[in-house]
Structure I
Amino acid sequence: MPSSTFSGTVSSPKLSVAIDMGHPFLNLTVDGFLKIGAVGVTKSLAEDTYKAIDKGSLSKSNIEHALKKMCKEGVYWGSVAGVYVGTEYGIERIRGTRDWKNAMLAGAVTGAVVSAVSSKGKDKVVVDAITGGAIATASKFLNDHYFY
């Protein structure tokens, strides 16, 4: 009986940019800002491309709006990542260990800071801190393969 098999691997592309700011804290923060900022730009570009295709038309105004939105999203996502990475690095240096607790604390601080800057009220800041800590902790567990 004939049989066939399919084999292959899937890997994500890697982009390494070396920017030496003179201190590991600054290097990690800028690296996080740039990489995640690029994700925000790409997300915005994909959304606006879909909208243009759906409408069936493209104008100068649409392009200008898309570029402004891409910049805004890139800066927002990059800033959040920079705060998170910098905070996690600082906590790691203070605690002297690298574990999931650093991610949890950094996520909570980042969630609180981002929420406080948005002026959403005290209760929302607490909820966003809890959410940030939970997401960062889950990401750390998944990234470090604790479940395998």
Structure II
Amino acid sequence: MIRKARISDVKHLHRLLNAFAAEGKLLPRSLNDLYTNIRDTFVWEDEETHEILGCGSLHIVWEDLAEIRSLAVRNEWQGRGIGARLVQACLQEAGELGIHRVFVLTYEVEFFRKQGFQEVEKHIFPQKIWADCLHCNKFPDCDETALVLDLA
């Protein structure tokens, strides 16, 4: 089941996301960052065990631009459509907010292509670069791929 994240989820999200970061699949997220941006985040919770099996965030970057970030599904639950449904939840919220363009920076290019995203050059997102990328340990040598989906 998909729902908005709660404060009580943050430590679980921190472990999930940073496990993927340790494998080089995501950028690490601090507890402070997760608490500060908790309203951005959706979780997939197992209805029986109430465990967090996946998460994804829609982060607003500018008036017409948002980013899907921190998309992760526990390894043993991948391939069951959880990630795709989390992306759809983010896209639906973007539409409800009137945001017409959503992008990702990712290593999972094929996954996002299957969701309708198209590869683009990173430099077309100057708001992202000045807001977040300057503070990233990979800047200016980012090895992630940028993809975008126009909702309009």
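Only the coordinates and a few stated rules stand behind these numbers; no lab work does. These figures come from a predicted structure and were not determined experimentally. Cβ atoms are built from the backbone, for glycine too; each structure is taken alone.
Out of I, II, which one gives 5.0 for distance in nm of label points 7 Å out along Cα→Cβ at positions 64 and 104 as computed from the coordinates? It would help to have the intermediate numbers written out before the result.
Numbers: I: 5.0; II: 2.4.
Traced to structure I.
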Identity of the structure behind 1.09 (criterion: Rg/Rh (Cα atoms, Kirkwood Rh), calculated), options I, II: I
At a computed -26000 (helix-only ellipticity at 222 nm (-39500 (n - 2.57) for each DSSP H run of 4 or more, over all residues; to 500)), which of I, II: I
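On distance in nm of label points 7 Å out along Cα→Cβ at positions 24 and 56, which of the structures labelled I, II is highest?
I
For structures I, II, calculate distance in nm of label points 7 Å out along Cα→Cβ at positions 32 and 112 and state which one comes out highest. Kindly include the intermediate steps, with their values, before the conclusion.
On the way: I: 1.6; II: 2.7.
Top value of distance in nm of label points 7 Å out along Cα→Cβ at positions 32 and 112 goes to structure II.
Could you tell me which structure in I, II was used to calculate FRET efficiency 1/(1 + (r/R0)^6) of positions 72 and 88 (r between Cβ atoms, R0 = 25 Å, to 0.05) as 0.50? Please list the in-between numbers first.
Values: I: 0.50; II: 0.95.
Only one of I, II returns 0.50 for FRET efficiency 1/(1 + (r/R0)^6) of positions 72 and 88 (r between Cβ atoms, R0 = 25 Å, to 0.05), namely I.
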